[in-house]
Structure I
Amino acid sequence: MRTVDETHVRAAPEAVFAAAADVERWPAILAHYRWVRMLEGSSRGGLVEMAAWRPFGPLRYPTWWVSEMTSDPAAGTVRYRHVRGITTGMDVEWKIVGEGERTRVTIVHEWRGPSWPLIGRVAAEWVIGPVFIHGIASRTLAGIRRHLERAGRPQGA
């Protein structure tokens, strides 16, 4: 399973990287995040527990996972390796690239799927990836974009 989500943000790459790496702040700026806790380390890297809601109309489905996080400001990357939860073994990479006055942000999720006999890969490719992973990642990108573009607007604009 591979999902790719991408957006462009009217902000400097450094500002986008700071928002992407400061995961403990996400619940304050992203309404679909229930909590984020650094279990070990800091925004530079460590073990991070995340929980988010995946909305389905008026209903919300709770999701939860723990990842090993690494960040590299020089390369403009934040990486995760899911180590607990249904998505154990998933690799995630945020890539942040300046393009003139905008910054391109891409999130790639790659995963073999859960180790469920017969249906694991199908569940990953047909439901977990396109419905849950894309549903949460696309909201995360849109929320970070809104947050940074609001912050960059002059007062009263």
Structure II
Amino acid sequence: MRKVIVGADDLYQCAKAVVEYLKEKGYHVEVVGSLKTGKPEPWPTVAYEVAVTVARGEASWGVVICYTGTGVSITANKIYGVRAALCNDPQTARGARLWNDANVLAMSGRLVTDILAREIIDAWISVEAPDPSELNNIEKLKEIDRTHRRT
């Protein structure tokens, strides 16, 4: 599946750049939040919608953007099965995929330019599978998630 869901609480230039760049790369992109409505939306609502879509398997992965990126990453990580990582540079994005098997990319609308957003996306999608030496740690993380899942 090459479907990605992207949500932002405001119309940040980097958010628009992410959507266009992913489309150029051949991804089917679903947008939520400000990218859909054209007006500011609550960041918890945006992050929740993205995270639930990823957790249900309705998108391969997601991108969430708010002013700092922190609020959307906290919210997304509340959802069982979501591993959101705040990545405002390409190396952190690559590492989040490689060593943490992150499935939601969070970015700061304030710090990330449209050019940097493309570089972050390239780093994120450059990792096709987690580092085999980290599989035990990733499994431990998933077990923690399962243990503390709210029903």
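One of I, II was used to compute distance in nm of label points 7 Å out along Cα→Cβ at positions 56 and 72, and the result was 2.0. Which label is that? Walk me through the numbers before you get to the answer.
Working: I: 3.8; II: 2.0.
Among I, II, the structure yielding 2.0 for distance in nm of label points 7 Å out along Cα→Cβ at positions 56 and 72 is II.
So mean count of other Cβ atoms within 10 Å over residues 80-87, computed for just one structure, reads 17.5; which one of I, II is that? Mind dumping the intermediate values first?
Numbers: I: 17.5; II: 21.5.
The read-out comes from structure I.
As an exercise: helix-only ellipticity at 222 nm (-39500 (n - 2.57) for each DSSP H run of 4 or more, over all residues; to 500), calculated from one structure in I, II, equals -14000. Which structure is it? Numbers along the way, then the final one.
Values: I: -6500; II: -14000.
Of the structures listed, the value fits II.
Thinking of I, II, which structure, once Cα extents along the principal axes in Å is computed, gives back 55, 36, 28?
Numbers: I: 55, 36, 28; II: 41, 33, 27.
The structure behind it is I.
By the measure distance in nm of label points 7 Å out along Cα→Cβ at positions 96 and 120, tell me the structure among I, II with the highest figure. Show your work: numbers first, answer last.
Details: I: 3.4; II: 0.7.
Structure I comes out on top.
Once distance in nm of label points 7 Å out along Cα→Cβ at positions 8 and 40 is calculated for every structure in I, II, which label goes with the largest value? Walk me through the numbers before you get to the answer.
Numbers: I: 4.1; II: 1.5.
When distance in nm of label points 7 Å out along Cα→Cβ at positions 8 and 40 is computed for each of I, II, structure I gives the biggest number.
To test your reading of the models, identify which of I, II gives 23 for relative contact order in percent (Cα under 8 Å, 6 or more apart) when calculated. Numbers along the way, then the final one.
Values: I: 29; II: 23.
Source structure for this number: II.
Values quoted throughout were computed directly from the atomic coordinates according to the rules given, and no laboratory measurement underlies them. Since we're looking at a predicted model, the values are computed, not measured. Cβ atoms are built from the backbone, for glycine too; each structure is taken alone.
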